[in-house]
1. From which structure (I, II) was mean count of other Cβ atoms within 10 Å over residues 154-161 calculated, if the value obtained is 17.1?
2. So if we calculate distance in nm of label points 7 Å out along Cα→Cβ at positions 242 and 386 for every structure here (I, II), which label has the highest result?
3. Work out which structure the value 25 belongs to, where relative contact order in percent (Cα under 8 Å, 6 or more apart) was derived from one of I, II.
4. Upon calculation of helix-only ellipticity at 222 nm (-39500 (n - 2.57) for each DSSP H run of 4 or more, over all residues; to 500) from the atomic coordinates, which of the structures I, II produces -9500?
5. Consider the structures I, II: one of them gives 4, 21, 30, 27, 13, 4, 0, 0 for P(r) over Cα pairs in 10 Å bins from 0, in percent as calculated from the coordinates. Say which.
6. If distance in nm of label points 7 Å out along Cα→Cβ at positions 346 and 378 is calculated from each of I, II, which structure is the one that comes out at 2.6?
7. One of I, II was used to compute mean count of other Cβ atoms within 10 Å over residues 58-65, and the answer was 15.9. Which one was it?
Structure I
Amino acid sequence: MRAWTPDQIATACGARVVAGAAVAGGPSRVTIDSRDVGPGDLFVGLLGERVDGGSYAAQALATGAWGVLVSGGHAAGLEDAADGVVIGAEDPLRALQALATAWRRELGADVVAITGSTGKTSTKDILLAMLAPARRTVATPQNLNTEIGLPLVVLSAPAGTEVLVLEMGMRGAGQIAELAAIAEPDVGVIVSIGAVHLELLGTVEAVAAAKAELIAGLRPGGTAVVPAGERLLEPFLREDVETVTFGPGGDVDDLAGIELPFDAAHLLLDAMAAKAAAAAIGVVVEGPIAVAFSSRRGERLALPGGVTIVDDCYNANPMSMRAALDELSRAPGRRVAVLGDMLELGEGEVGYHVDVGAYARDRADVLVTVGPLAAQMGGDYAVVDAAAATELVEALMEPGDTILVKASNGVGLHVIAESLR
């Protein structure tokens, strides 16, 4: 946004310039972290649960920020700011989102939005690898897939960006719709529907309806990429949107001509979804694809003695647990599953854990459970927390082991891989 004037940015935000209207040019970057502000940045002061970011506006200007976007009350106290732009908004978060939409339109890039109960991050990573050789592509880093993170990703895209690949996360109804309104996607990919966020949504049918908000958010003539045979999504398909299915029996059901650095079944399915999305924006994928997966999503750590740690503990639900256990079952040597609580599963949480335990016992030689819910899996060992699990795994580990570590993020099992690393 270097070429935008303060007035252009304020207009895009639905806000007003309080000071610095004469400043030439626009910001080089947008940030909401006052500790990260540098020269040329636009600092957006958001109201958080514990901290009001607007209170750091003067500090941001003092560090050389191009300007600040804050609530009217904070802006009023900066009317006499000697340097930098001060933009006042009724709601800084809504202003940030509106600015992102305006920049998305300015870019004119193809926008691919990806959501799903499981596999959305892997699909995003694979699609980025498929597109990068052919198109200037910006994709969601880390977990910036919320109503705050997604606008920041859009605003990070430099002029000349040709494709935006945006991951969309959710916990409840209406959140995907909000993200789609910001991003205005051309292609919407729903990777999977499963038992997640049931604590708030109640049923898998409600999960499907929430994910299908992405289909509703597509422009007429856009493309919806959905799993073949997913009946829960059928009521939400649109006649004015092209539907492309992927997976066995779908429109895209093979990866012929593509060389991938993995052969896990669930990742191959994700790759089919990515291939379908690439085709929807005119990119034909061929040859070797170098994929860099996001951390803690099946990340493999090689240890001395031929031990392999599979760090898949960013998140977990019954569907992703089964996929990870299927992959573990293919490993050579002794197979150890360290499984923690799956959170936000609602009233049926115990039953889901019992079922995953039965599934694990057929695919792992040793089952270690972590937490009160995971204890219902009936493992060989049960411990209360991540610290105890770390000690146990270190004691149990034998040469040649493959050790899967998987749980919901809140369980904190990442400390196992970090300790062993």
Structure II
Amino acid sequence: MRHSLFLILIVAACFMACSSGNNDNLIVNDIAKARIDSTLKSLVESGSIAGVSALIFEKDKEVYFNAFGYADREAKLSMDRNTIVRIYSMTKPVTGVALMTLYEQGAFKLDDPLSKYAPEFKDMKVYTGTDAKGEMILEPAHREITIRDITRHTTGFVNNIPDTTTAFGKLVKKTDATSRENTLTQMAQKLASLPLMFHPGEQWAYGPSVDVQAFLVERISGVPYGEYVQKHVLDPMKLKTTRYYLPEEDRSRFAAWYSKDENGNLNRRSDEDANSFNTNHWPMTPGGFGLTSTLDDYMRFARMLVHKGSFDNATILKPETVQLMATNQLADSVTERMWLPSKGQVGFGIDFAVRIKPPVSVEENNGYVGEFFWDGAASTLFWVDPVNELTAVLFVQIIPFDRNLHKKFRDAVYGPVVVVSTNK
């Protein structure tokens, strides 16, 4: 009888470091460094991006840093280690860590109803369509939204503006829950006034759940979220450039923001558009986006995670809490997962994607089972690989999100994925 066996092999030095503490057998050896340099340089030279920088630590050793191209192409300002970038959704893991400091204090349980702390979210309704008169059809949610739901994107919250010709779309647009002009409390009240898009726990859909986490931190602690995250995460970790507001004296280091047109050409977004959130003080301190950072700052955050909650004489979380965050929280019954499958063989933990299987095709992103990671709208990326004690941070500023860039960087770090088929 013939059997087809598919083996995933990570070529070159990919497996060499798994059981060895010898620095000569690191994942990021001289071959990998040359491969990373070549990859990043080619992305700039091809015009795909204006500039890029990357930093990798392995077994508590800096094994790679380099930067290519421009942080500001028009000003001929080179991308470098001190460049400040918008990390967008890489804000989310920071918020998750802040929330879990309260979890460790016993302030809540993950399966508590959100309404226990925020009555605004009691008795939610679910939008199921429109009747013959154009009115919304609503039904009671099958169960309450839990705190676990807001940490794993299974709430049902509206994640974009639906068709504005419908009653539902008009309501969402008018409510404008996530406007930067709203405080977190106002955001929560407005979001709670809207119907859900699906029943809690039944789908994975990216949206404002992490902004609600920031609101919950504020509600439970009694401290404004910006102050809480500063005191309990950013300051202890010495993250001096990870912040919402960028002061005048640091703006010369702020990277420009580029977008691609339909022909693949890079166009610089206006500074007014690109910088307005971070160069003004807004009522909203969102949990889901908004922070800026530098490579070294965000690497400190990543290294705290690979060290299971402690780093440089600061303890932010307990090891078991970090492990909980890095554990898949999605049941197999959650089959509708928006674009999450594009990340590869992953589930979702608490504000991280979590790799649960090796890649099954050469087109997939490379990595080790147990890795947890996230990225940002401007194509920034970080991951924590506990198997190899490796942390990586990649900074660029290109929109729309470039998944292919991440694929190339991961293949440069680990070597390309090879799928081998053998028949017996």
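Just so you know, all these numbers are worked out from the coordinates, no wet-lab data involved. Bear in mind the structure is a predicted one, so any value in this text is a computation, not a measurement. Cβ atoms are built from the backbone, for glycine too; each structure is taken alone.
1. The read-out comes from structure I.
2. I
3. Working: I: 11; II: 25.
Among I, II, the structure yielding 25 for relative contact order in percent (Cα under 8 Å, 6 or more apart) is II.
4. Clearly, the read-out refers to I.
5. Values: I: 5, 21, 26, 24, 17, 6, 1; II: 4, 21, 30, 27, 13, 4, 0, 0.
Computed on structure II.
6. Working: I: 2.6; II: 2.0.
Comparing all candidates, it corresponds to I.
7. II
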